[in-house]
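Only the coordinates and a few stated rules stand behind these numbers; no lab work does. Everything quoted here is computed from the prediction, not taken from an experiment. Cβ atoms are built from the backbone, for glycine too; each structure is taken alone.
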Structure 1
Amino acid sequence: MKRVLVVYYTQTGQQREILDRLLSPLHDDPEVELTFHRITPVSDYPFPWDGYTFFDAFPESFLQLPCELEPVDDHILEQDYDLIILGYQVWYLSPSIPINSFLKTEAAHKLLRGKPVITVINCRNMWVMAQEKVKRLLHDIGANHVGNIARVDRHLNHVSVITIVHWMMTGRKDAYLGLFPKPGVSDKDIAESDKFGASILTHLKHGDYSTLQAELLKQEAVMIRPALVFTDKRANTLFAKWAKLIRSKGLPGAGARKPWLKAFNYYLLFAIWVLAPIVGLLFLILHLPFLSFIRKETRYYKSVHFKIPR
């Protein structure tokens, strides 16, 4: 019997929907036992969000400051697992606060140390720098990161901004104004996720994950858009300054943060609608001399390798 632990966080339910479909080949196999653990903050984050709470989560999310979590059940901690699946979202170019918090707990160290771990990302479009932060956390735990799957919204950047805001602020995953596509990962991409599960099952049974990521890449489990990576990196630099500034004004909910959160809101609108297109245009103009470097970077970001920052 192979035991697999699935650790995840979800607000909308989409993460669980992706995981259920992806892991359906494992669920249907009588020789595999699946255990699910939903990470639960003591004070959980709302869904749908309201505007203030959404932006108030920014500093702690980007700075990767943990929140308090409900404990992992003893029966989960007592088991020895052959594989860990970690399902997470991206909040403000970082792993969501609940996922980041979990990876910094003693329970995570107990469950993940020395174990093969597959990450399953569910996000809008920019996830590469968040994944680097997760790689760092897994490295610090001593986990063996053997696979990564990224399920993203494939629509144009500005279209997905509009649809995701509609979903997050209303709780409705429908076509905004009857004109825009449905937000989030497409039904088709979710439905086809079981192909990754079939590959994972084969490697699980053999106990060898050395070629898993290469196989997942052939199935298009990870798609890299270099222009978005370029934007992601530059946005991380700017977000760091905003996050430190707002955090210096107090803890979440502090009145002194409110004017700065409002300023960040306006900055974010400007960055999305004005700066991002300019950055994208600059990338298209300047990328040709750096094509070899970009291709090397792309191969790295598609992989599960981690370069320890110097």
Structure 2
Amino acid sequence: MRTVTFLLIDQMLATATVLPLEMLRGAESRARVEGGAQPLRLVTVSLDGKPATTRSGFSFTPDTSLAEAPDSDIIYIPALWRNPRPALRRSGPLLQWLQRQAAAGAAITAVGTGVCFLAATGLLDGKPATTHWHYFDRFASDYPQVKLKRQYFITQADKLFCAASVNALADVTVHLIRQLYSPAVASHVERNFSHEIRRPFEEIAYSEGAVHLHPDEEIVQAQTWLKEHCGEEVRLSEVASYFDMSVRSFNRRFKLATGQTPLQYLQNVRVDMARELLQSTNLSVNEIAEKVGYQDMGHFTALFKKFLSTTPSEYRTTVRAKLFRVNT
């Protein structure tokens, strides 16, 4: 079971917690329908275990205090309204906890002024970050060792994610859902929480270092290899040999690390690449199928429909129609 921890801090923006929490619950529910549910443990935590006030005027009652907080796979740091410095001065134990969680392999996402908490830990030193535009100059002054990327709404350095706004945080959450579950589940959540068609995370984020939510470095390298060669004919026996494993060991370790077989992962990568090409190019469906490694159109169409519950042609029609309405 993966643990996702939402930090609650006084004067936080409620949507910075409620939106990703509900998106993750939606992902869990959709994955259960598709027969591949991985239960999530969603935990809310405040520094002292007491309710945290929000800018909207109501309070969040946490599940537990920081002292009792579980080790986490993913952590969300919310945005605060205006100056975060008073809260930062009271947050020594929180900063130490974040350092320990990062060292243990947790992915940490911060939004808006919440990025200051991540910067104050030193974890972002020498790494890219972004924050709310109103706080750019103060942030650059307070954290000169951080590489502030003012032109990006999202930055990613290994397992550290920064989002400039709650909308950008939604894009980060879709990206994490894709890794926790699948492109199909992520697409379902995205369609239900966002009417407009968004550009993929990989196109809008400033990234340094690939991020995979597991610690098996050899499988991380195999995932990267499969992404780089997804348009070619891929023989998994040869991939296993390339990484000096037997096919059986490769399949076992890949499934243990990612929750998918190597073939399922490769199919996910190819369908995702096809989705992007359908949205952003005028290539025919047949040409796109070939570009992502499929010569059999019937097989490609069936696979695309299995993953996204629509055919490639129907997906393109929907995307183009929504883009047209957004731009007019």
Structure 3
Amino acid sequence: MPRILVVPVGSRPRVDPLHDLADVEVVAPDDAVLPAALARADGLVVWDGMHPALAAAWTAQPPPRLRWVHTSSAGPDRLLFPALREHPCVLTCSRGVLDTDIAEYVLAAVLAVLKDLPGTVRRQGEHRWEHRTTRSLAGTRALVVGAGSIGTQVARVFAALGVAVDGVVRTPRPAAAPFGAFFGPDDLARVAGGYDHLLVTAPLSEATRGLVDARVVDALRPGAVVVNVGRGPVVDEDALLRAARAGRLGGVVLDVWTTEPLPADSPWWDVPCAVVSPHLAGDAEGFGQRLEALLHEQVRRFVTRAELLHPVDKEHGYAITPTVSL
């Protein structure tokens, strides 16, 4: 039987169903036996985060037998330390599991801003009845930064409600529904001002770090809504903070941050038009079981030498093709 090492960083997956398929070993990331366990593993599962001890153990002694690594995250960026990038193993991620829940969250975020639900809740706390008008979603325009599986699902949801949706992709190509057009990263600052909503779903890579920079933020039209469910460092938070404090934006909802948890002294907590969301967009009830179901299927495929799902391009940092063979 192949040896599968499971390293639970946060929560721990159920591994009992895997014992009929493989020799499964669960080792905490700070356990002294981690380097030895890594050296004898054929497959590695990193669950619910990343720990510096894993990178240190791997870098000190690259695992000689390892052929496959799987992460429970849809975005594999936290695992892409240099020694893993250079290793010949295949890396897979949990692409697709959280797409619908994240798309629902993005929709809820934009609607909350347009319908001023935070303002209604504040007035309720003050026992104050104040009639006012709100903004419509239908007939607006949205630009989705990152047209992968999450971004595409976000586009489907918004398009179904009468929003014209375009996307930003690494390599521009002819667009297909639900997108009306695709732009490249170099076009972002030029076109951003044409949209009511900037929806960031891009994974973190060297190409996307700082992609939504000060030029893009400054180009946004007055009253624009910005939502980030990708990764914090994709967006220049300082530039966005300045725009939000100046009253230029209709609302900002950030579910991911450059520093997580967000420090208690961060100025973002006190920005009236901002919603501080603690990285939970995809964590709807049952998401853990769905991640485990994918893990079990991946282990079955690994053991039987079937094609693995959602392989990652380790150079660019995102899933590239539906399957890969070892």
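Once mean count of other Cβ atoms within 10 Å over residues 75-82 is calculated for all of 1, 2, 3, which comes out largest?
If we compare mean count of other Cβ atoms within 10 Å over residues 75-82 over 1, 2, 3, the biggest value is for 2.
One of 1, 2, 3 was used to calculate distance in nm of label points 7 Å out along Cα→Cβ at positions 123 and 235, giving 2.6; which?
Attributed to the structure labelled 3.
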